[in-house]
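Listed below are the structures to be examined.
No lab work stands behind these numbers, since they all come straight from the coordinates. Being a predicted model, the structure only gives us computed values, none of them experimental. Cβ atoms are built from the backbone, for glycine too; each structure is taken alone.
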Structure 1
């Protein structure tokens, strides 16, 4: 245990997770907390299944869902630093056939901050296959049109924005690599993330937690190679730059901690401190996130400000329910994934948090779960 953290307070995490499991809120969770680069809490609690017959391990492999977007975001920010395009580059400069219907006004930073004006949910037809990136990109380019002007609303994009950003990465890559190869060579190898992959690599399959969606994931992810409505999450060949990465908590923690250290890990520089500072700043003002506003109102909650940076979610100043905790400092930032996955960095307290859990939760229940966990951690900091 590192000095500067209250061990008794941190041990409450065991109790609250077990309480959640007994209540049937989810099946189990793997959690890691660090301060100043030193691990202060690490535990695998509960199971991969509702029957509690498959105990989780510290190295259990999970689908990290939309935390995948953080990997794509990192690659986009690196490409900007390399001069391949800029935050203010129109996406049609990189994908000319995307022109028309007002799409020329959409800039790269609009995609990163979820302010491009696209429909919240995009599905060409029910049950379409989603495992092949080239097909998905071609469909998005041909079919998706904005429904709002850029920056008029904040509408979290589950799929479209990161398909377009990934396509821009492929088209400007000097080596003309595919998405899987770019992630492998530009992120996973430099950071030595050996238990992380785009698609379910064969050697990771024995440790993989198969997602239990429990009716809480509205869009199917079908694959040609693996049967079932969400077979793409178990497919080694699937390339989904918005939801398709698998990882472990130790790997995800190392990835997250990169941003705490200013973009350098073990002497390898991935991003500059200046880029991280800009990306971790709120770029959406006090506007609400349209995707979650309706869900909040259904529970009698006033919609909270979106507080989105350039790829990151940001805690922000206002006191609203938040996955990063009500006790987090305003500059706390990170990313989350569909009812299971979260990392955040509190740069003032020098804290890093990563969690992957089994049993997909409904969004508002997941928010309350992670807020409770985060507030325990923040209050443990002396």
Structure 2
């Protein structure tokens, strides 16, 4: 009896993955941010602009346009972005120098650059360009990244724009250094130097009130920055602490479930520009501790999706792109919440996707597009 013909096993076709969970979290945070911007700014917008929806309209238009670009970027192979590594680095560095020389001054600081009808903050361009720079350069180095001279070279290359940022925007400088720190920590085999640096950084924060005056004397710290440290220790001691005090009043008056959406009292002229850095205090007042915790959980879920994508990325470059964006979002959320709750000195940092700011949301969407692009290159069998 002849043997029955063997059936050929069908090869399982690999199909590409796309992280819709991350995409939905971006959509949720952006929409929630628009709702809270309207709630926080409507009173002030009506008084100053004559239109209660002035700020939310501007933010909504930029967010919608940026979201379309994000979706387009997510469908491009992220390896294609590698060719723009050095041009992006040079352009971002040039924009920072131009801002120092010709920047638009606001609140006593030159942080904006005007190019034709477009006005933006170059610090956001520096962050995304450094994320791409780190991912490309480290992936090309491979195991050589564990050599001290290569780590030193990367720190120097990244340190130049970081110093330019810190000169006029301490909070963005801290975030930029944090991104470099986290990406190098993940990429390098030896970890103890990073733990030592982290411990030293926490120690400096603890003794900052005592060394602040010395830093001002040698011009490493500006007087307004020293005022912020003083206001952190005792918010009632200086006029600088007024914003912090009003934010704390908002958080305290919200209780566990809050006053209700749109019912904040502190936004009625007490908290300065509540739609910006201090929007988390308005969230606490209107939605209470419960709403604030849910928002933090949503950010934690987003960071978790970054970790999943980084762990399953096709190569080191894709993994480090996801790690860099994760570091950016995570550090910025931590700093904003810490500032609003007066856990650290006021650094003037926005809450990602939530605070008002066209430049911030536009570049955040570009970063999300890059991470989604990495996820789209992950191949699953079945």
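Of the structures 1, 2, report the one carrying the highest value of volume of the Cα convex hull per residue in Å³. Write out the running numbers ahead of the final one.
Details: 1: 130; 2: 188.
Top value of volume of the Cα convex hull per residue in Å³ goes to structure 2.
Where does the value 26, 23, 20 come from, among 1, 2, when semi-axes √(5λ) of the Cα gyration tensor in Å, for residues 93-316 alone is the thing being computed? For semi-axes √(5λ) of the Cα gyration tensor in Å, for residues 93-316 alone, the value 26, 23, 20 is produced by structure 1. Computing helix-only ellipticity at 222 nm (-39500 (n - 2.57) for each DSSP H run of 4 or more, over all residues; to 500) gives -8500 for which of 1, 2? The read-out comes from structure 1. Source structure of the calculated read-out (mean count of other Cβ atoms within 10 Å over residues 45-52, 13.1) within 1, 2: 2. For distance in nm of label points 7 Å out along Cα→Cβ at positions 21 and 189, which of the structures 1, 2 scores highest? The maximum falls on structure 1. Comparing relative contact order in percent (Cα under 8 Å, 6 or more apart) across structures 1, 2, the highest value is found for 2.
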